[in-house]
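So, here's a batch of structures to check.
Quick note: the coordinates plus some simple rules give every number you see, no bench work behind them. Since the model is a prediction, treat every value here as computed from it, not as a measurement. Cβ atoms are built from the backbone, for glycine too; each structure is taken alone.
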Structure I
Amino acid sequence: MQKSLIGLSIVTLLASCGGKKNNTGFELKGTFSNSNGELIYLEKLGNNGPVTVDSVTLGEKGEFEFNNYSPKIGFYRIKVNQQNYAMLVLDSADKITVTGTIKDLGNTYKAEGSAETALFIDYNNMARRREMRLDSLNKVFMALVEPIKMDSVKVDSLSKTFEAPYNNIVEPEQKAMVNKIMQNTSMYSSIMAIQSIEPDKFPEVYIELDKGLTKKFPNDKNVKMFDDMVKRQLSTSVGMVAPEIMLPTPDGKDLALSSLRGKVVLIDFWASWCGPCRKEMPNVVKAYAKFKNKGFEIYGVSLDQEKDRWVEAIAKDGITWPQVSDLKQWGSEVVKLYSIQGIPFTVLIDKDGKILAKNLRGEELEAKLAEVLK
């Protein structure tokens, strides 16, 4: 169950679409072919959605120029409608010319005069290539599954068969993206690209991008947000002491994570409303039964909001280990503390509270427990 990634653009005040031409030196103009006098919009992307900052009607030959807005560094788009737009990364000194076909801006547009936008397009093409390959693989998988109506055991077995080709697509593409970001650690566009990179596997790319952006854009709110996110991610990286959690149990008594020192502990972030969490729970129950007498404990942290549903799920899923929750769902303090982007999410810590691994499930969890609880 995925939570939306951290917003990386801040909404600005709605600028007037009338008035005098800006005098900052910023230029955004171009020509869209096959046009018919459409009204197009310049929008700034933000946490609360796109905000229109300027608009213009295309000329007889599809020409346009936005005259009434001077941007600060950020993510923007030229929009025909909600499904048809061209993404841009703009700054106040840019002089940009955009071309494309009006009926399909997203797939046809080109931008000259903005290194940031050019880089963004490169990143987008890399991501699109990966998604196309994964989509093809998924179609092959579904073609095998659907006609036979396999049971869950056979589907799981087939899924494992597809793990190797999946990794053969994802891993090289991810490394290519990492290399591209490492070559552009002072570029604003890299903020978006890095969201597809796993911080636990590639912490160095987060560190270097944070350094580059903080030096170049020290006062930018998005960069400050990214810096804060990186600091929190590093504080929960493997080898670090797991941040303290002190939350109420179902009977209302506070239980500290640190009270379990001396045992190997799995911090299990889940919720009663999370389907994948509930599906994974039998594996967790199995691991607990196998290792609980060997120095293993689980500290369950629920992102529930309704106590009754939380307690019902505990009983229904056979959960017998300690459980805590502040019933604030994604507003819980633990979400930021552990940089949680989705659940189920697990953190395995040793007897001294240091993080050993993250997101271990099923056989991987049992193998790791067998290794550390010899």
Structure II
Amino acid sequence: MKINKAYKFRLYLSNEQKILINKTFGCTRLVYNYYLNKKQELYKKEKKNLSSYDCIKDLKNLYVEYPFLKEVDSMSLRCTLFDLDNSYQKFFKEKLGYPKYKSKYDRNSYRTNFVTNVYKNKTYENIKLDLINKTITLPKLKEVKIRGYRNLKNIQGRIINSTISREKDNKYYVSVVFEQELEENKIIPTKIIGLDLGVKDLVITSDGKKYDNNKTIKKYEKRIKKIQRKLSKKIKASNNYYKAKQKLARLYSKIKNTRKYTIHKITKEIIDNNDVIVTETLKISNMIKNHHIAKSIQDASLSEIIRQLTYKVKWKMKSIYQVDTFYPSSQICSHCDYKNEITKDLSIREYVCPKCHTQLDRDINASENIMFEGIKLYMKELLS
């Protein structure tokens, strides 16, 4: 089975390389906005659509109008037109929102596809990754120093594309996508685990283990407020204003990376030690409507936990199931199936079952019920 797997590296650029990358961001943004406007006008006048291939054919006319487009990687301009077409496809098929014009204040990134050819028995490639010397060769940028994946000497597979991005803290990254072959070794499940996701404890397992929620935002909240107060007093567009803005961006980046590291550590441990993982289906968009817990839910990144579990399970050839959103996992006793309405009160963390008199921990009981429901889903799939 073939999968696409991305590896992200920090880029260490010279001043010339930074200038070229920033030019490419601007050029891809210009091309995207130009053809978005052209598509809209054509549809209004003639009710016709302009495909990505039509836009690529028309690109030579744009080179005449804007000669500086020739200075950047031509593949990145083509890729941005495919992205525009994909945005339209998602709008019409999945109703994900109408494509918007890009702004330089949004996240800046561009993608370039891997191209190879053979000339006089010599192979030429536009993207080369060297993990021994810690360098990557990219179109127009040539050789760039990188950092990341220090324990790897090489990566197996074929390069598909690379995405160069600049975060708000002014750090540059490259994400390289490889097509890799997975051995389809069918695993006979020997261990199943149920997971209850929460805010007080991030993950509670049916084995009785609780993973703490670091509450990263709360930890840095005072520092964030202090920098925000200073920023509000600065004169906009002044040097001190941008310095304070950078300081705030670096702090938010630190929070994001801390949270990401914690979640990766938890999901890796769960997947390595279990064959079948069962979680609840969460409607995060509905949960954050409650303003009392919205900040805590966003800080916990519950959707990111499920996302990581889903793709990591696929890599390990294991299984994941999600129980129905309305399954009352907290209300049912995992020992006798008695449904206790009192547990609708979220302040009750421990209670005694009125029927079997078992002392129950609300979260562990919920994770056990999720596990039992997962066994039913697994058996149903096995027998179908």
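Here the criterion is Kirkwood radius over Cα pairs in Å, and among I, II the highest value is seen for II. Sorting I, II by mean count of other Cβ atoms within 10 Å over residues 169-176 from high to low puts II first, with the largest value. Of the structures labelled I, II, which one yields 0.05 when FRET efficiency 1/(1 + (r/R0)^6) of positions 73 and 337 (r between Cβ atoms, R0 = 35 Å, to 0.05) is computed from its coordinates? For FRET efficiency 1/(1 + (r/R0)^6) of positions 73 and 337 (r between Cβ atoms, R0 = 35 Å, to 0.05), the value 0.05 is produced by structure II.
From which structure (I, II) was FRET efficiency 1/(1 + (r/R0)^6) of positions 257 and 345 (r between Cβ atoms, R0 = 41 Å, to 0.05) calculated, if the value obtained is 1.00? Source structure for this number: I. Here FRET efficiency 1/(1 + (r/R0)^6) of positions 249 and 329 (r between Cβ atoms, R0 = 35 Å, to 0.05) was derived from just one of the structures I, II, and that gives 0.35; the source is II. Quick check on the output: -12000 is helix-only ellipticity at 222 nm (-39500 (n - 2.57) for each DSSP H run of 4 or more, over all residues; to 500), derived from one of I, II. Which one produced it? It must be structure I, since only it matches.
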